[in-house]
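Below: a set of structures, written as structure tokens.
Coordinate-derived values only; no laboratory data. Values in this document were obtained by computation on a predicted structure and should not be read as measured data. Cβ atoms are built from the backbone, for glycine too; each structure is taken alone.
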Structure I
Amino acid sequence: MTLSADRYDAIVVGSGPNGLTAAVTLALGGRSVLCVEGAPALGGSAQTAELTLPGFRHDVFSAVHPVGIASPVFAKLGLERHGLRWIQPEHAMVHPLPGGRGATLTRDLAHTVATLEALAPGDGRRWQAFAAPYLEHFDAVKTMMLAGFPPVAGAVRMTAALKLQGMLEFARVLLMPADGLAAELFQGDGAAMLFGSSLHGDAPLNGSGSAISGVWLNLLGHAVGWPSPEGGAGAITGALAGRLHELGGETLLGTPVRRVLTNRRGVSGVELAGGRRIAARTVVATTTPQGIVDLAGDALGDAYVRRATRFRFGPQTVKVDWALDAPIPWEHEDARRAGTVHVGGTPEQLRAALHTVAGGGLPDEPFLLSGQQSIADPTRAPAGKHTVWAYTHTPPGIDWTATRRGDFADAMEQQFERFAPGFRERVLARHVMAPADLHARNASLPGGDVGHGSYSVDQLIFRPVPSLAPYATPVRGLFIGGASTFPGGAVHGVNGHAAARAALREARLPRLPRRR
């Protein structure tokens, strides 16, 4: 692509949801913006491709977007005008159990309560009593979870809504281990619902703070559902790119940024691979913490570099996509109409799989986070056919040879078979990505960490470094706004928006004369 100028007010490095959101935010602020992407296509973790067979559209990375539909940032950008349409499955998530039983998370709280009551009398009523006050004040909960740093406004709204005692109780709940909260709420296998949702994060079930992702995702399931974009996650990228171009912003693909250029006053531009230089006084990098160190090096100073390189990533991931000849024949009826299915069985079975992974092994019955978006969105596959994906966390140090990949993909398929007999007969093709494959496709996923960094308590709030201004760096004009920053991963654009707003607030962001 030929650029219209050799200087811009701001350059954004990376074109994932946070990068494009940062670019749109800067353009809305009246700045000339260039978004530079090293890969040949826009999107970062929001891409859709035919991974298995022609006509089968698979989400390469992120696939289900409850936080996207709840995002206050996306809501303000008018993305629907650029083709973004959310598709809601009948049920957000189902956790099937042996014998055709299961727990169902859906926007209809009464239906969820009924499925939990069927598993153990009293469990549904306890879940309803727990969730009801947070659903009543969900806007306050959303503000707390989806605002930039510091999350003061959300805490103030929550305190106003729930009073001080209620706010303190909410904080207690979020900092609990998931298994501790499940023990408080459930007497039967309904605990699997909370456990499965908590495993979208990486904190161990008995670790402090592991309840956060479970509580948050389950509340989202009731409040807004767990939808996906029509046609795939790439629709989010397309809508953001359309909005950026509408505002006059530009994109440059297949051209990695080699380094950020600085002088004594701060950022002066970037140097691209191949040596071309583009001037700018502001750069927003949506990279990992190590990525921004690689870009700016010594200019960041030893103290910042030490803190950034201490950032820890989460567990490795194996992801498999399948093309199917027919829908998955789940034994549990609700699972046949759910967008997401957590395949792991009882809490005891789930714990056994996690124990094997923690010990460095690959379980015979892995816990699978899976999605079947084609159930509600027929644009994903040829008529009558379907797509499904599943991923699972794996230990480090595994030598992912072709044989090992095939054997573990077989084990994942057999896990489906336990709850959907006949699954393997419906497989037309599959595509396996080991941790190194995920990283090769997206540099922001070291080790295949789809969470963009560990969410252990010490990294939960102060991301990517301990700082009261986490989007800024020691270099004037250089900001970081990737998914490793607060409030963390998932496709919502909050990180990029917050970094861009920090850049706009900085006094040194005048409009520069452009040489054409």
Structure II
Amino acid sequence: MNVHVREIGAERAQTRAAKLGIAAASGAVLPFAFAPFGVFPLAPLSYALLFALWRGERPSRAFRLGLVYGLASFLGGVHWVYVSLNTYGLLHPLIAGSMTLLFVTVLALFPAVTGALAARLQITSGAVSWLVALPALWVLIEWLRGWIFTGFGWLSAGYSQTDSWLMALAPVGGLHAMSWAVVVTAGALVTLALGDRRARVIAGAVAALVWLGAFAIRGVDFTQPKDEPVSVALVQGAIPQDLKWQPSQLAPTLNLYRSLTRQAAGSRLIVWPEAAMPVLYDDISGWLGDVAEETAARGSTLVLGILVGTPEDFGNSVVAMTDTPQFYTKRHLVPFGEYFPVPGFVRERLRLMNLPHIDAEPGPSNQPPLDVAGERLAVTICYEALFGAEQLHYLPEATLLVNVSNDAWFGDSIMPHQHLQIARLRAAEAGRYLLRSTNTGITAVIDPRGRVASTIPQFEPGVLKAVVQGFTGATPYAVVGNWPVITGALLAVGIVVLRRRRGPSAETPPPAASRASPRRRS
């Protein structure tokens, strides 16, 4: 008897270990669905494996499986955090590695909590769970990850589909509508593999409806181009991050940008990247005025990223060098990059280590578009491209989107490619061209459907010239934002859970004791 019990225990342990291994493997392949790899079918396949692993598991086991999945996926997808901390932040490899692992672990808690909640709510088994409740719960937790603790929506499911038919859903329901379509597809795959015949037919119909529906609306235009196109030039200085702020580099940087701007002159709009000048605006306002006057003589207006204020009280800003300069100040700051939510003694330690320790000041939340070159520019700086809903206050007044960034902090990693992919979705959500000027790349022009129209090579100084059009009107997403998708997801989870609690589900077999005959029970 004891031998038999030990054998059963060993088999269960092997099964659990195998499931954890599959969770790790399925999480590890997920980043390959995103840029720069772009194998978008891997996303629903990866999520489908996780959903299948959660089938019938207790909350604690579902939590562990989700945690392992999240650790593998986020370690593979956002490992570039280490590059910024170690290579450019000059932190010791052990400290940088520990901080990166801590960050990845916090992100991994989101799929872990999703699994535990799904198990607690009994929505891990059956077609209704896989096709309705579990995808809806995933979308809700993903949305929560996008704003809680200031938010970090990197590797949200929808971003994996910028090159698939599902991109057509961006102007209709935004990122989270695309994510829902991905995880519903994952649920359909699980149902096709594990459901009965009727469930498989339903799953096939649902998947077809999602993908063919997206295909059918690909050609719908929700916004309209203005009559007159506008010529633009995006400047890429390609100054390495480890050199940028050295005092000896100031004169070469000024000369480089003046030279590149002369090449760009003649374009009606010239855009420099985030913090292009390694000094405060007031320190070189005279020099900038000379450059702006020189470009204006050739019909150009300069828009640039620069810090504005004093060394102790500054904002990360974009300045339009019009007759009266116009300013936009970044409002969604990067924690531990632009502000430090830490006690005073930690801040002092950062100062002693010669690391950034002074908080930038955020700008107001309702800043208007900048009026430049006959267009109204909706400006975002770097990390702000991640927050689609925060840009909706610009619309429909804004006619062009402008994102300036400095991805030099992450070297030759996958991060700049992922960041460009995120920007592509913002363009599609708004139905407008997006002009993306970056220090080391990827500088790009993105069209209103989220397609990259043109780029210039990374890590090379250059000017990207293009002719674009401002757009008017509003996409459905610009009008309603995320609320229809989030409300729908809440209703889907709530209705399924209430139905389950009213009585046993037709999809879930009754317990063995209730199936036994009276004679056998006695």
| Can you say which of I, II returns 35, 19, 9 when semi-axes √(5λ) of the Cα gyration tensor in Å, for residues 256-327 alone is computed? | I
| note | The value -14500 for helix-only ellipticity at 222 nm (-39500 (n - 2.57) for each DSSP H run of 4 or more, over all residues; to 500), derived from one of I, II, belongs to structure II
| said: Starting from the value 5.6: which structure in I, II was distance in nm of label points 7 Å out along Cα→Cβ at positions 64 and 376 calculated from? | reply: II
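Taking relative contact order in percent (Cα under 8 Å, 6 or more apart) as the criterion, which structure among I, II has the greatest value?
The structure with the largest value is I.
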| query | Which structure, out of I, II, was log10 I(q)/I(0) by the Debye sum over Cα atoms at q = 0.07 Å⁻¹ calculated from, if the result is -0.44? | reply | II
